[in-house]
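Pasting the structures here.
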Structure P
Amino acid sequence: MSISCVSAEEKRKESEEAAAATAIMARDEKIGIVGSGFIGQSWAMLFASVGYQVRIYDANPDQISSALDNIKKQLKTLKESGLLRGKLTADQQIQCIKAASDLKDCVEGAKFVQESVFEDMEVKKKVFQEIDEFAGPKTVLASSTSCIVPSKFTADLAHKENCIVSHPVNPPYYVPMVEVVPAPWTSKETVNMTRAILKEIGQSPVVFTKEQPGFGANRIQYAILNECHNMVTNGILSAEDVDALIRDGLGYRYAWMGPLETALLNANGMEDYMDRYGSTINNISKLLGPTPSWKKEDSKILCSQLESWLPTEKLQERREWRDVRLIALYKLKRDMKDN
């Protein structure tokens, strides 16, 4: 006969965790999600992970039903793989996420509203005008837009001081960085609330002091893409070799630290780095190619090589391959308690 022995310390921890989960579950603060595509689904899951009561809305009712089914499937898979966020069970988190009957039901009484509709200026304007009608005086109205500055679609709103961009990286559940970009009229309270709630749900907010087109991640990404385009088009490197430069080189370091810290660790501080490499950076930078047009007729070499390497019909399979590896990296960074 075997006897199961549970220490007093283990019982105490279990009791504390159960109490914490009960307290989280008891919260009645509401989050509105407008747009039920993949990004909207990820936001819903993140907010539910800490017990927010999430209401998700989409102009297409069939899309909401499909989104809820997919969220349920994802949360159960996350539980099985040990990657579920928060102290609530998968079933408790699923219970936190419900379909909104209409936009008013989604927005009214919400603490925070996250919009994730199509990346189109006119669509953003229309949706935010509708959201603004039902928003409370302190409701934060955030957009997932990847490059449209908030002043372009919030200028005429009654609650424009509550509007802000909260732009995640796809997929947000495994890539925590979020760009927080205020409009010129966004209040300090809105910025602080957005930063606090993103940290609460386990994301890593990067807060801008002012808006700029493309924000930060895309501007850096575009600078890299421009030189990649030039090297392939000029026959210096193949498309596969260009990607290998990042994948098997810089990417190893950038998965753990940014380019500035990378530079610091390659010298004895930034001033020493500049003494060693500053003139070289300056001289090479002057030789970088012009910005490509990024029109398909001017990019035939690049497009042809990429199609041969990764045919269009294989892209979904490759996306799934990518996500498996991002999940593994997320788990590694989480387990190592990376800051």
Structure Q
Amino acid sequence: MNQFQPLVFSGVQPTGNLHLGNYLGAIRKFVALQATNDCIYCVVDMHALTAQLVHEDLKEQTRSIAAAFIASGIDPTKHIVFNQSAVSGHAELAWIFNCVARIGWMNRMTQFKDKAGKDAEKASLGLYAYPSLMAADILLYRATHVPVGDDQKQHLELTRDIAQKFNLDFAAKIRAIGKGIDIKVGDEPVHAYFPMVEPLIDGPAPRVMSLRDGTKKMSKSDASDLSRINLMDDAETIAKKVRKAKTDADGLPSETAGLAGRPEADNLVGIYAALSDKSKADVLADFGGQQFSAFKPALADLAVEVLSPITGEMRRLMDDTAHIDAILKDGGERANARAEVTMKEVRDIVGFL
């Protein structure tokens, strides 16, 4: 059987300051993937409206994400870096997918329930339907692989459901225009226009937790700035936040089993391991038996060593907004060229004149 052309797609929402969890869990992985894949990396500024409609600094936040991509090592000349709203195909395909997706599927999306909370009736339709837009983001480029964290796996499953229903519902038309590829879904052969996208969840993508509560994920929305290390923090601020990070009274264990039931200790050891490209066992082999008063300065020094070059380059890029805008414009034009190929064929498949 033929294969879809391998393509990696992912996006980051421009809301709040990027932090260490974003870098270790996503952006660093984006950088690694570009060495062996065709990649499209998107600043999903349309998604930002689902969290908050009115932004005073959305343009600046969008530039900041792009700057973080580039400062971390993503090459916008070999790959595509752009902002979502620059390509109208995202919104157009999302509407078609709104008509493909079933209400029952959307009702199962747990992240909507988490974000809407008790005021679900007051949440925007955009927040409810944004997994459909996420599916459009991915499938607009017929991407085959998406690096995701645990919190987005359910949305990727929905993307597969939408792709499968579209492929089955329009199977005859897809075959008629000669644009599909024969694939297997389970044991069944399907003539598909959209690929059954696969998650990329292996590799260095740790779940970084709050510095103030090891049971909660590090978040841009946490009220306490001490809960996270922002990519734009200077060395003194990083050291302060690590020093104030919550721990327990016991010292570091010599083996990983000793981290069980100690979320804050486990988190700090995990951060050190990720920053140093070591395993937790390796870290404990070096620091086991020591107190956090000795470990925290070493962690702070390591975080500064890794993040300072990125922070410096981000600041330089953010001081030259014309350069960032030019990169996004070029990326948007190249993304739009690919997207319009898909949309022309989708319009034909659906039956639009």
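Read the figures in this text as sums done on the coordinates, not as results from a lab. None of these values were measured; they are calculated from a predicted model. Cβ atoms are built from the backbone, for glycine too; each structure is taken alone.
When Kirkwood radius over Cα pairs in Å, for residues 247-302 alone is calculated for each of the structures P, Q, the largest result comes from P. Structures compared: P, Q; top value of distance in nm of label points 7 Å out along Cα→Cβ at positions 199 and 231, i.e. the largest, recorded for P.
State the single structure among P, Q that was used to calculate log10 I(q)/I(0) by the Debye sum over Cα atoms at q = 0.11 Å⁻¹, giving -0.88. Structure of origin is P. The greatest value of mean count of other Cβ atoms within 10 Å over residues 47-54 among structures P, Q is that of P. When distance in nm of label points 7 Å out along Cα→Cβ at positions 271 and 287 is computed for each of P, Q, which one produces 0.9? The value was obtained from structure Q. For the structures shown (P, Q), relative contact order in percent (Cα under 8 Å, 6 or more apart) is largest in Q. Each of P, Q could give FRET efficiency 1/(1 + (r/R0)^6) of positions 55 and 239 (r between Cβ atoms, R0 = 35 Å, to 0.05), but the derived value 0.20 comes from P. When FRET efficiency 1/(1 + (r/R0)^6) of positions 167 and 311 (r between Cβ atoms, R0 = 25 Å, to 0.05) is computed across structures P, Q, the figure 0.25 traces back to P.
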